[in-house]
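Peer 1: Next up, some structures in structure tokens.
Please treat every number below as a calculation from the coordinates, not as lab data. For clarity, every value in this text was computed on a predicted model and none was experimentally measured. Cβ atoms are built from the backbone, for glycine too; each structure is taken alone.
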Structure P
Amino acid sequence: MIGKRLFGDDRAGFWFLLVLTLATVLIGVSNLATPEDSALHVPTYLVALFGKYLCYAILALAIDLVWGYVGILSLGHGAFFALGGYAMGMYLMRQIGSRGVYGDPILPDFMVFLNWKELPWYWLGFDNFFFAMFMVALVPGILAFVFGYLAFRSRVTGVYLSIITQAMTYALLLAFFRNDMGFGGNNGLTDFKDLLGMNMQTDGMRVGLFTASAILLGATFVLFRWITRSRFGKVLIAVRDAESRARFMGYRVEGYKLAAFTLSAVVAGFAGALYVPQVGIINPGEFAPQNSIEAVVWVAVGGRGTLVGAALGAIVVNFGKTVFTGVLPELWLFALGGLFVFVTLLMPKGIIGTVPQLIEMARNRKAQAAAPAEASKPAGE
């Protein structure tokens, strides 16, 4: 009754949250409460890997909001993800203090190595966790708002908008590679030690980060599901399907698109913030355009405009990437491209839309095969 009241006819959403909750509890308990030699024990490295998958799923939800429900194909969401990651990385670097290689209580090791004399002004305040979390939301949000305002006001749409978003993330990639930017250059930020005063290498912290990722994924799903089924969401879908008609009906199309784009960027930033402490590093490579393109593939594989499919696609594709790159790492990009072509041509609705269709087709064929047999029986039987 409670599930029906909350989810209505969205059975996929109900099962998604149920499986997510059960998996989070079971993985955490299996890691912390079972001995390492037990068959039920989940190693800590797998907990961190699963946590990374969940962060990718959050990013996929952010992309699905703007692509699946507004029709904005963004090839630059990796930039928002990376900016959130850098904000978290700056906080973690400030927590190292005098335990760094050079023992400087204020300057991170890379600044000491590059002969920086004082901490740059834009690093101030990042020794406070709440300030850092505020910046995780603010920096991607401001970038998305300014970029979206200029693009949507100029009515840039379609492939042109996609190219501009990709150019944005590539420009940030080049900028963050520079040592004089103050973000570690090519090496980025790493060698983290504490988070909220607790050792990041402990099993408890790894499970805590994994659990936080699961909670954020579930909360993001519920929020986006509520938005897309609200009146606001109905307007977003109208903009996606017939933007000119929505504008002629009096809706401020640019405002709706800007709101969705900015919210999506903020969520992507929080996904990046949770990603960094679980992988232990953030560098300019996270801005690479191919990362944003890959995230779009996750959404396409799972099912655009479904939310559940976007999250599922991110987990499935990245699990496949982990397996595939362990066997044939040099062929992964070819496999990814082939997967995108396959899904586009043969599974346009993704996993979440195609599987029910296949089940229904199988049922129809079974019913058609049984019909002649029933008709051939004598009338008295």
Structure Q
Amino acid sequence: MEDEAGGGLDPVPDWPRPDRGRRGRGPYARQGGERDSPREAGEPRETYAALDLGTNNCRLLVARPAGNGFRVIDAFSRIIRLGEGISASGRISEAAIERAVSALSVCRDKMRHRHAGRARLIATEACRAAENGDEFRSRVLGEVGLDLEIIDRKTEASLAATGCTPLIDPEVDGVILFDIGGGSSELVRLGPCTPMRRGPPGPSIQGWVSVPLGVVTLAERHGGHHVTRETFEAMIGEVAQRIAEFAAAHGGDLARMHLLGTSGTVTTIAGVYLKLPRYDRRRVDGCWLDDGQVTDVVQALLDMSYEERVANACIGPERADLVLAGCAILEAIRRAFPCERLRVADRGLREGMLVQMMRADGVWGDR
């Protein structure tokens, strides 16, 4: 999927009321020649860009400040599988580099077209783990002209938390946020959000962990096309071992907490649960699923053949071999943190980068 539907960080007026702000205005990418909407009084004209080059996806958001949030004016998303084969070879393959360079060239052109004056361009686990991560970064700089920042896992967890705070139920004591990536997965224990005079609330991070297991690495290790229940349990067990120490430290009283998931896994589960004829961010982002509903969808996905997963409009051929690995990671998290409710976030690192840049620039009058 090259362009996404939806748009922007929902305003959170008079926090801590629940977030019921307006949604985006359809597709991010607009037709050539269409004029931008008139800016609100006092709204800065600076345009910001946030690029997330992950193990599986390359994603871009271009946005301008608007009210207590921002308005997305352009976006891009493409599955590139940058981390394909790294667990076996230790290197980013030439084919993956070519896919990444192609996607990043589109992102560069979009940023130029939108005159993005402020940008942050990050790369995550694939570049952290690969022997040739720095070599790849230099090649991108030379061929595309983009200077990627390979972030550490703590920064990745912090950005995900910053991007998702508007979806935390203000009536709870905290949440367990998780981000299931292609090459790594992050869990963050968040307390009640920090209110801000303007702009989105700030995250209150009480603990975090990152494990080098994601949908790509797990599927390559255990297989993704034909997954038996025994294989599925083996994947769950591998993840459970990795998060056991974090769960022991932060899995106490969960009665007044909920899960908050940001990843293709949870958005896919939401889309399948809602029986969407095609993926619709406006219906998925912010939706609630109870524990039983999540279980039903995971069991239904386990019962599907690979061909049936390919045919599902919310999965498709690009995710059909990865979705059960993602479900296994989710299942390990749910067993470690048995909360009754899960909120789905179709937002994360890019939104976190945009918020951090805008807040640093005093966009919302914080400085």
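Peer 1: Mean count of other Cβ atoms within 10 Å over residues 213-220 was computed and gave 20.1; which structure, P, Q, did it come from? Show your work: numbers first, answer last.
Peer 2: Details: P: 20.1; Q: 25.4.
Computed on structure P.
Peer 1: Thinking of P, Q, which structure, once mean count of other Cβ atoms within 10 Å over residues 125-132 is computed, gives back 22.2?
Peer 2: Q
Peer 1: Match the computed value 18 of relative contact order in percent (Cα under 8 Å, 6 or more apart) to one of the structures P, Q, and report its label.
Peer 2: Derived from Q, not from the others.
Peer 1: A value of -11500 was computed for helix-only ellipticity at 222 nm (-39500 (n - 2.57) for each DSSP H run of 4 or more, over all residues; to 500); which of P, Q is the source structure?
Peer 2: Q
Peer 1: Given a value of 1.6 for distance in nm of label points 7 Å out along Cα→Cβ at positions 269 and 341, calculated from one of P, Q, which structure does it belong to?
Peer 2: Q
Peer 1: So if we calculate mean projected area of the Cα convex hull in nm² for every structure here (P, Q), which label has the highest result?
Peer 2: P
Peer 1: Here mean count of other Cβ atoms within 10 Å over residues 245-252 was calculated and came to 15.0; which of the structures P, Q was it taken from?
Peer 2: Structure of origin is Q.
Peer 1: If mean count of other Cβ atoms within 10 Å over residues 53-60 comes out at 27.8 when worked out from the coordinates, which of P, Q was used? If you can, show how the numbers build up before the last one.
Peer 2: Values: P: 27.8; Q: 24.5.
Derived from the structure labelled P.
Peer 1: If distance in nm of label points 7 Å out along Cα→Cβ at positions 61 and 197 is calculated from each of P, Q, which structure is the one that comes out at 2.5?
Peer 2: Only one of P, Q returns 2.5 for distance in nm of label points 7 Å out along Cα→Cβ at positions 61 and 197, namely Q.
Peer 1: Could you figure out which one of P, Q the value 3.3 for distance in nm of label points 7 Å out along Cα→Cβ at positions 109 and 309 was computed from?
Peer 2: Q
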